[in-house]
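Trainee: I've put the structures underneath this note.
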Structure 1
Amino acid sequence: MTYGTFLSNVRDRGEYAADEAEQIVRAVFETLSERLPAGSAEHLADQLPTPLADILEEADENGRSWGVREFITHVAEKADEDEETAEMDTRIVFSVISEQVAGGEMNKLLSQLPTGYAELFGYSELT
């Protein structure tokens, strides 16, 4: 999937304007890069288009230990929106990620995150 296709999928699902979709994707990916340990971020980056991979490759060595609510709060701050909207936006971006990333890699990613993140990606548990 190209970066343009990724943005288009997010834009269509969220019914966003083009610039709004890009802002939301950036907010979610920047927050994800802060949350994930560097190794996990690099593995995920390998399966995503270059602009998104570049954001993930800036991940902290150990990542933050944020739960779902803290993650959503950070997305809301970066996107300058309320937490309810940020959660919806995160679910949309994560759904596009989950379609792009192979099942085994999704399991690895979800195993690095606490309970609750799987639901944001559209899974009830590990795939």
Structure 2
Amino acid sequence: MSDKSDSEQIDDIIAQQDGWKRETLGALRAAIRAADPDAVEVVKYKKPSKPEGVAFWTHDGDVCFIDVLKNTVRLTFSKGARMAPNDLFNTRLDSKVVRAIDFTEASPVDDAAIKILVTEAVKLNVTAK
């Protein structure tokens, strides 16, 4: 168990990455925080193969999470299948629940578009209450 807060653990997850993955994680985190300053940062799914866990943002339920994969940084929206269709979604398109965006080294982070998606995801959680 860590003595660090979840936000500090997410700082560590970002710091463990190199180059474009670190930049992409930082940019996505900044866009998420800007879109929803009330979102709570949480680390989930710690396991032997991924001891650092996965960075989540919640607001009346899970909003989104970022997972670092071998060749991509994946931003997944927990209720993405219920969100308006969006050209940014490029993976998990067949899921009945989530939608995701895989970022590669060549993928820019569109802050404005990410903020719109986060805002929509938060609205789905808040109106579900």
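Nothing in this text is a laboratory measurement; each read-out follows from the coordinates by a stated rule. Because the structure is predicted, anything quoted here is derived from the model rather than measured. Cβ atoms are built from the backbone, for glycine too; each structure is taken alone.
Trainee: Consider the structures 1, 2: one of them gives -0.40, -0.61, -0.69 for log10 I(q)/I(0) by the Debye sum over Cα atoms at q = 0.13, 0.16, 0.17 Å⁻¹, for residues 28-99 alone as calculated from the coordinates. Say which.
Mentor: Of the structures listed, the value fits 2.
Trainee: To which of 1, 2 does the computed value 21, 18, 14 (semi-axes √(5λ) of the Cα gyration tensor in Å) belong?
Mentor: Label of the source structure: 2.
Trainee: Given -21000 as the derived value for helix-only ellipticity at 222 nm (-39500 (n - 2.57) for each DSSP H run of 4 or more, over all residues; to 500), which of the supplied structures 1, 2 does it correspond to?
Mentor: It was calculated from structure 1.
Trainee: Comparing 1, 2, where is distance in nm of label points 7 Å out along Cα→Cβ at positions 52 and 68 highest?
Mentor: Once distance in nm of label points 7 Å out along Cα→Cβ at positions 52 and 68 is tallied for 1, 2, the winner is 1.
Trainee: Taking 20.4 as the value of mean count of other Cβ atoms within 10 Å over residues 92-99 derived from one of the structures shown (1, 2), identify that structure.
Mentor: This figure was derived from 1.
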